[in-house]
Structure I
Amino acid sequence: MKDTQNPIALRSREWLTNALLELMKDKPFHEISISEIAEKADLSRRTFYRFFSSKEEVICFHLETIWRTGALQFSADKDHSYFHTIRWYLELWYEHKDLALLLYRNDLISLLLQEYNHLFHEVYLMRKGNYPLAKQPEAMKYALSYSVGGLTNILWQWAGDGMQKSPEEIANLLLTAIRLPDQE
């Protein structure tokens, strides 16, 4: 994605993103063309390619925007416990339930994994601070991959169930499921 902070460019990217999401409500992602996205946004194909190289990149841009906003909120919190971190993640997605359901319906889990593998490191550092794992890059890489995969699959399961349960209910179910026998 071409990086620019120009307000007109940001607005164009937002329009293209909104156009794609609107189209996805009525048509499968893989059937949507770049021309359709540009037309829906009242922009040219050329403008689309000025900011994005593919429609997958549009989704990734949107996911990163959501993540950055959520991470800012998380960083302001005093409670970075495991339960609170999980609940924060689930609440973030509950706020974007329509997007989660669109991604699920279009089987775009790989885009979530791709983005989270890049972004989740920030939250880990906020939560753990100078935790020893942060000083062991290889161990950190595997621990983050484990966390990202687990959280993405939790979201996927929840979306598959229509996101009927509240974020707190899902967080409690998760904590019940991972509680070790000696923790009871």
Structure II
Amino acid sequence: MKKMLKVTSSLLTLLMIGIMICLAIVVISSKASGGEPAIFGYQLKTVLSGSMEPTFQTGSIIAIKPTKEGMTYENGDVITFRAEDDKVITHRIIDTNKVDGKSIYTTKGDHNESADVDPVLSQNVIGKYVDFTIPYVGYLLSYASSKAGAALLLVVPGIILFLYSIVSIFNTIREIDGKKESPSV
């Protein structure tokens, strides 16, 4: 029974350390990139509206490959772009035109009935969706990007790990004291 408790205790410790490291990476990455984390060269974006349902559910996170100089996109590609009001939007390209050697895209949300009013200039494209979506995790990511969320996701696991360490130390001391008190034969 004691061996099973030790193994369980060790696994819980490793799990908590792993969770803390993952949360720290997400929060630090989020802060370093200006609000949206980047992992392995892909940016994670949170879906805030239902304009692309059923492709993406509201609250999902999607991965996009950032646009590099000279990249062009085709009809059917799902792109993330910056609109005139500095709003970030992810919609599907339904038409592509070239004007003065520059690509201009007409986009539309899959759930919307009509195309977006303003065309998207190639320099406003942030990246292309890469077929990676995790439903509902965007809510957690948005919260982690806030000041309160960052503090909570870093401080609370740290406090739990600290308290768990104190309990482990006291249990070890009690175990050592118990061995000292038992008579030797």
Structure III
Amino acid sequence: MSSFFSWRNFWIFWLSGLTVFAVVVATGAPLMTDVAPGGILDHQSAGSAERVDAIQKSWADAGLLNHAKWSMIGDLIFIGLYTIGGIIGGRLLWQDAWSPSLKKLGLALILVYFLFGLTDYLETISQIIQLIRLQGSDTLAGLAALAQPPKVATWIIGTVGIVIALIWYRRQRPA
């Protein structure tokens, strides 16, 4: 039986996550309304129940509540796949790399991807609860807005970091 922590599983989870992300982004344009020109991003950063209610009303008026729900469900799927892929990749780099510095980078990537998953799930779950209830919550909107900056930072650091680490790993492997 092969280990869950394999390069095959890394590529399956990580690339599947990026694919789901691309689909969510590509299908998000209808959620851009006059009230929410940034679409789902405006909902993520709303920060108050009043703002969430206004955004959700604009989606309801445009007949887009189901679209928003499926977009958020797609985001939940992306988060899981991408986070698991990144953690697998970090663990494999930590475990297999010859360079002590690359091993440390692998360990750092495990932490970065874990923090990404934690903050993005906090943000998206806070959003979807408000959408299902059709009512904004200052607490949930505040949590989503608070989670957004570290989520974005860890997404960028994780994505760039894993690409750099993979190139480094590929170049440092013995023939």
Inset, instruction - Assign the value 1.5, calculated as distance in nm of label points 7 Å out along Cα→Cβ at positions 55 and 71, to the correct structure from I, II, III. - result: II
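Supply the structure label, taken from I, II, III, corresponding to helix-only ellipticity at 222 nm (-39500 (n - 2.57) for each DSSP H run of 4 or more, over all residues; to 500) with the calculated value -14500.
Details: I: -23500; II: -14500; III: -28000.
This figure was derived from II.
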Legend entry - For mean projected area of the Cα convex hull in nm² computed as 12.1, the structure of I, II, III it came from: I
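One of I, II, III was used to calculate mean count of other Cβ atoms within 10 Å over residues 15-22, giving 15.9; which? Intermediate values should be presented prior to the final figure.
Details: I: 19.0; II: 12.8; III: 15.9.
Traced to structure III.
Every number here is computed from the coordinates shown, using simple stated rules; none is lab data. Since we're looking at a predicted model, the values are computed, not measured. Cβ atoms are built from the backbone, for glycine too; each structure is taken alone.
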